[in-house]
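Dropping the structures in below, format is structure tokens.
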Structure 1
Amino acid sequence: MRSFELVSDGDLARARVDHTFRHRLVADHLEALLDQLNRLRRYDAPDPKCAGQLREGVDLAVKLADLLQRIEGQTARQA
């Protein structure tokens, strides 16, 4: 399992003004989430708690992907 670092206040402040950093931050976290979802999905007999976590994770992944597309659109408009 890859290590996961929490986003700091400094990261959030930088992400508000630096579109490239914001894109990388969201993309990295989306990748980490998808890796974890794949790991959870591989269990042979997932319990109901695991199924709930998978649903929540998928919902979050969709939200992150939408955010990533909006960031890319903003970056394209500014270029």
Structure 2
Amino acid sequence: MTTSTQKFFHTLDLQGNIEKQGEVISRNQNRVTVEFFSWMDGLPNGQKSFDIEATKTWRFYESEAAWNHAGDKVFA
């Protein structure tokens, strides 16, 4: 999936489990900047820029609802 802006995502650990959550806030040809969100309160907790290649294992969602649903499974 492409990493277009306004896409919500989860990063995965080496076992394929959801690790971090966030939203893509900007993208250019080689890099993507994201805003991470806290698992505790859902508030933004930092921005970071990544090489596009580093995002290939992330799960991207077409809607905020789909992202929330996938994240809810982490705490179920």
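Which structure, out of 1, 2, was helix-only ellipticity at 222 nm (-39500 (n - 2.57) for each DSSP H run of 4 or more, over all residues; to 500) calculated from, if the result is -27500?
Working through the options, I get structure 1.
Which structure, out of 1, 2, was distance in nm of label points 7 Å out along Cα→Cβ at positions 10 and 50 calculated from, if the result is 3.9?
For distance in nm of label points 7 Å out along Cα→Cβ at positions 10 and 50, the value 3.9 is produced by structure 1.
Taking FRET efficiency 1/(1 + (r/R0)^6) of positions 18 and 42 (r between Cβ atoms, R0 = 30 Å, to 0.05) from the coordinates of each of 1, 2, which one would give 0.25?
It traces back to 1.
Supply the structure label, taken from 1, 2, corresponding to relative contact order in percent (Cα under 8 Å, 6 or more apart) with the calculated value 30.
It traces back to 2.
A value of 3, 13, 21, 20, 17, 11, 8, 4, 2, 0 was computed for P(r) over Cα pairs in 5 Å bins from 0, in percent; which of 1, 2 is the source structure?
Computed on structure 1.
No lab work stands behind these numbers, since they all come straight from the coordinates. None of these values were measured; they are calculated from a predicted model. Cβ atoms are built from the backbone, for glycine too; each structure is taken alone.
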